[in-house]
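Only the coordinates and a few stated rules stand behind these numbers; no lab work does. This structure is a prediction, so every number in the text was calculated from the model and none was measured. Cβ atoms are built from the backbone, for glycine too; each structure is taken alone.
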Structure P
Amino acid sequence: MSAAPEHTAPKQAAGRQPDWPVLGIAAALAVAAAVLFWDASLLNVKGFAARFGPAIFPRLIGGLLLIMAVWTAVAAWRGDPPPREKDDLPPILWIIGGLAAQMLLLTTAGFSIATGLLFAATVRAFGRGPLWQTIPIGIVFAFVVWFVFSKGLDLTLPAGPLEKLFS
């Protein structure tokens, strides 16, 4: 008797079914790649910049997305998917709620407050820290980002009452 594990016969490929949800993800990745390639083709750049200009990054990312789409499709066609975990709905709802709050409050409350609420909702979704603590921390972090972008880089982000104090 040996302690080595016995080898089992490989599963037959004929009985496997494709993993349809994973094929849907592969299709979405391929569509995203196609959109990036199409958008990069619309950039009107001439001369040296045409080769190494602003279109190179959308093409690069599109190419990587296309590779991931093919890789995902091959894995889906092989079948035999790994077991999936059950969705935990409350954290998903916290993040969706935070995104919705940010979109609704961005123009009225400003970047710092809206993004601070998104930060706090995301932290809550991961089960860390109480809201009374994470909301102010998120607002401070978002204000620092607004300040760097607005004052340091001279880029415009939506300003609310907090940002108007420093404008």
Structure Q
Amino acid sequence: MPDIQSFGGSLALACGIVAIVRRKRAIGGWLFYFFCQVFLGLALTAASTQWKNYSPNEWDSAVRYFLFTLSNLSRVILLAAIAIIGIVLVETREWHWVVALQYALATYAFVTILKLPVDSYCFPSSTTRDAMSLAFPVVWMGYFSVSRRVRKVFRERSWGGA
């Protein structure tokens, strides 16, 4: 059976293909890929998380348990919040939800930055992966700030599909 990363990579590729096929639709192209990435990330996080680590009985140090829970659970909760905001955004197509999404992505980036020193001190094997995960919110904040599609679909409500 393939590991979760291979499976996730295959699903991300499938999402990319669907995004290309949907590129002429209002929720298509990169915008579709963003939503696919968020929901795929949330599902894979839920499937791959070792939930027993959130039990204090699994830890020999209360401080390490607190730091682990605070730094990891906060990002899972933020990813879920991003997914919920995304659903509301797609359903309502109101601009203020784009702004809310940008704030949620900025918060995710901020929490990731705060997590890096904790990781380097307490969980060094996670530091590189978490540093690379900073690309997710930064890239998508940029996209939601400059994308013509986002502006036309959610602010101007004038997406004609071209």
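Data table
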quantity: Structure from which 16.0 was derived, mean count of other Cβ atoms within 10 Å over residues 58-65, options P, Q; calculated: P
quantity: Which entry (P, Q) yields the derived value 18.2 for mean count of other Cβ atoms within 10 Å over residues 82-89; calculated: Q
quantity: Structure from which -21000 was derived, helix-only ellipticity at 222 nm (-39500 (n - 2.57) for each DSSP H run of 4 or more, over all residues; to 500), options P, Q; calculated: P
quantity: Read-out Cα Rg over 2.2 N^0.38 Å, computed value 1.55, structure in P, Q; calculated: P
